[in-house]
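Given below, in the form of structure tokens, are the structures.
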Structure P
Amino acid sequence: MPQTLKLAVSQSHTLSTLSETLAALKTTAESAASKGVDILLFPEAYLGGYPRTCSFGAAIGSRSEEGREQFLQYYRGSVDLGDTNIGEADGWLQRKLPVDPETGRRGDGTREFLEQVANQTGVFVVTGLVERTSTGSLFCAALYICPKRGVIGKRRKLMPTGSERLVWSQGTAGSLKVVTATIKGVKVVMGCAICWENMMPLLRYSLYSQAVNLWLAPTADPRDTWGALVQTIAMEGRCFVMSANQCQKRSQLPEWITTTQAQIEGERPSRRKSVTTKENHEIALPSGKNEKKVNGDSTIADMKDEYVSRGGSCIVSPMGQFVKAPVWENSDELITADVDFDTCVRGKLDFDAAGHYSRYDAFKFSVEGLDLRPPP
């Protein structure tokens with residue numbers, strides 16, 4: 001039986017509101033279905049938004065009221081899936097937790113909306129999102145939505161990077177459990193590593209140990225070096241890798257970031273921005289004065305038109321080769337590829353990171369709260 005499926009990565013960006021972004025996700029899923037796509041991946045923090053360029057008014061030992069207002073707006077635009085701060089694992093997944101007597105469900109309805117989209121389109125959807133809890137904490141997460149079974153798994157990012165740690169809480173290792181789905185007779189074992197989690201060697205090995213054959217890497221890293229990393233993972237794990245990043249211009253950032261951020265930066269005259277003239281001269285500008293014209297050029301228009309994230313979404317084969325090379329500076333791109341999952345097995349002939357190449361007699365590995373046995 002052929003082991004071929006069509007994969008798709010959506011290089012899209014978060015819109016102004018959660019409802020608009022959900023509508024865009026539905027439209028993309030419908031478009032993917034019309035192209036015969038089986039599995040569709042959206043970028044990190046696609047629902048809720050990646051707060052790129054936002055400082056939340058924070059410095060070591062200091063927070064501003066404007067920054068707290070930014071956090072409030074960010075929290076309000078995030079997704080309520082009805083889970084708790086500690087994470088209820090199977091209790092939440094299997095809908096065993098108490099529901100709101102008024103709505104008859106837990107959360108804001110996003111889970112049910114996504115399940116309906118997957119069911120109606122027949123596409124297995126994986127999306128990055130920012131999840132909020134009733135205590136006020138936020139998590140960067142990824143959700144697996146099966147057309148037949150609904151939500152079958154949720155990942156919470158273990159280690160937010162840099163300033164992300166100010167607004168995102170740390171997830172638990174138990175959510176690294178892979179999920180399985182049989183699609184058109186093909187058994188797919190999916191694992192997800194979010195952004196710089198892909199740089200964590202032990203986290204990677206925890207997924208290899210579970211016999212992952214489809215590695216999902218929603219990210220916010222728009223650098224050229226990202227491609228080399230996911231190529232390494234594909235070759236190391238002998239698995240397909242799908243990586244999705246947002247392609248976004250400064251003008252597409254939410255107003256609560258751009259407006260309030262200008263106010264925050266205006267309070268810090270020592271911080272300076274720079275612009276480049278047509279003659280390629282860089283001129284430093286005092287903070288708050290970056291809207292003036294330099295040599296007749298409208299610098300504010302140039303700044304709004306610049307990319308804050310260039311994309312770079314791609315699909316990689318188990319031998320580390322690009323099936324679809326990184327796509328740059330192209331918004332709303334649906335990147336598709338037909339892949340043969342038998343390629344994963346062929347690659348195990350000479351290298352199996354968690355099997356015959358692991359030297360399990362010499363090395364021992366365990367993860368707190370995670371069963372590393374491959375799924376049946």
Structure Q
Amino acid sequence: MKIAIVHEWFVSHAGSEKVVEQILKIFPEADLFSVVDFLPAEKRGFILNKQVTTTFIQKLPFAKKKYRNYLPLMPVAIEQLDLSAYDIIISSSHAVAKGIITGPDQLHISYIHSPIRYAWDLQHQYLRESGLSKGLKSCLVRYMLHKIRMWDYRTANGVDYFIANSKFISKRIWKVYRRESEVIYPPVDVDSFTYHENKNDYYVTASRMVPYKKIDLIVEAFSKMPDKKLIVIGDGPDFKKIEKIAGPNVKLLGYQNFEILKKYMQSAKAFVFAAEEDFGIVPVEAQACGTPVVAFGKGGALETVRGLDESNPTGVFFQEQTVDSIKHAIHQLEANYQKFKPQNCRSNSEKFATEMFINHFRDFVNEKRSESLSKN
């Protein structure tokens with residue numbers, strides 16, 4: 001059986017690429033395809049140093065830095081990849097990868113990190129944050145997103161089986177495509193995060209500083225609670241803005257390497273997470289350290305953190321992305337802190353370990369392959 005794996009783009013080794021990495025461990029003989037591939041030689045180990053077949057966008061001007069600007073061309077580009085020689089196609093998709101063209105005798109399984117967020121329910125948020133709410137450019141972008149929605153919906157028919165990375169995304173798949181999906185949580189390398197029972201009197205948050213992560217709200221909330229200490233790890237476009245609102249009890253460390261991040265996560269009183277994520281790997285990593293989580297009660301966090309209404313809780317939720325809501329959640333955590341046992345946090349994180357993903361994904365593909373062969 002010839003297997004192809006299609007991914008959006010290979011430019012880094014982040015969350016969706018870590019899913020591809022584990023799929024390649026299951027199917028190391030698979031060939032790789034993507035819109036573009038700009039991984040440097042020293043970072044290609046996770047794709048087994050394989051050569052990636054790319055689209056014409058790879059050779060367009062400034063594609064290495066501005067590949068996202070070619071989004072309007074990506075539906076056409078992905079359809080030009082010739083996968084006719086393969087029996088099984090596995091797409092890893094958060095934009096266009098699922099839109100590859102397959103035949104009736106080919107099995108196409110699509111692992112969906114999310115339907116195209118900025119084309120569907122997050123379109124208006126995307127336009128606001130990009131400064132595209134008004135004007136001619138806004139009209140052009142809205143029309144382009146409208147065309148992408150039509151293409152995205154149509155190409156859902158070319159997928160035989162959908163896999164969602166969370167129940168939250170499974171609902172989004174149903175809403176957008178009206179298709180059922182299997183939930184297989186993405187792999188989290190919990191073994192790299194050492195369990196630690198002794199906690200210090202500080203909170204920690206870690207993220208790239210971009211608007212939807214809401215780090216500014218966390219920093220503002222702690223700046224209004226001068227008796228509590230917050231450590232902020234990460235860099236990004238909003239760093240200067242956040243630095244200006246940070247009180248003396250808030251320490252911004254900027255980007256830090258993995259060992260420093262792990263050290264602060266291990267010893268923190270709790271990890272604070274304010275984004276609405278499709279899954280959210282970092283809260284799971286914090287729990288792997290035995291550290292409870294204060295999280296926004298929407299999206300994937302509801303599946304990875306056990307709230308106070310559950311047995312063996314591992315964190316608390318706040319219901320609005322506001323300063324007051326975060327402050328209330330911090331007070332709630334401290335009032336119930338004895339309920340958050342480090343061993344329960346660690347145990348909860350292990351449900352999302354890499355081996356769980358590998359076993360579930362392998363079984364799913366083998367099952368669907370057997371069903372497909374029996375039909376033929």
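Structure notes:
- With FRET efficiency 1/(1 + (r/R0)^6) of positions 54 and 86 (r between Cβ atoms, R0 = 30 Å, to 0.05) derived as 0.65, matching label from P, Q: P
- Origin of the value -7000, where helix-only ellipticity at 222 nm (-39500 (n - 2.57) for each DSSP H run of 4 or more, over all residues; to 500) was derived from one of P, Q: P
- Source structure of the calculated read-out (volume of the Cα convex hull per residue in Å³, for residues 150-333 alone, 162) within P, Q: P.
- Computed over structures P, Q, relative contact order in percent (Cα under 8 Å, 6 or more apart) reaches its largest value in P.
- Identity of the structure behind 18.8 (criterion: mean count of other Cβ atoms within 10 Å over residues 206-213, calculated), options P, Q: Q
- At a computed 65, 55, 47 (Cα extents along the principal axes in Å), which of P, Q: P
- Taking mean count of other Cβ atoms within 10 Å over residues 118-125 as the criterion, the top-ranked structure out of P, Q is P, with the highest value.
Quick note: the coordinates plus some simple rules give every number you see, no bench work behind them. These figures come from a predicted structure and were not determined experimentally. Cβ atoms are built from the backbone, for glycine too; each structure is taken alone.
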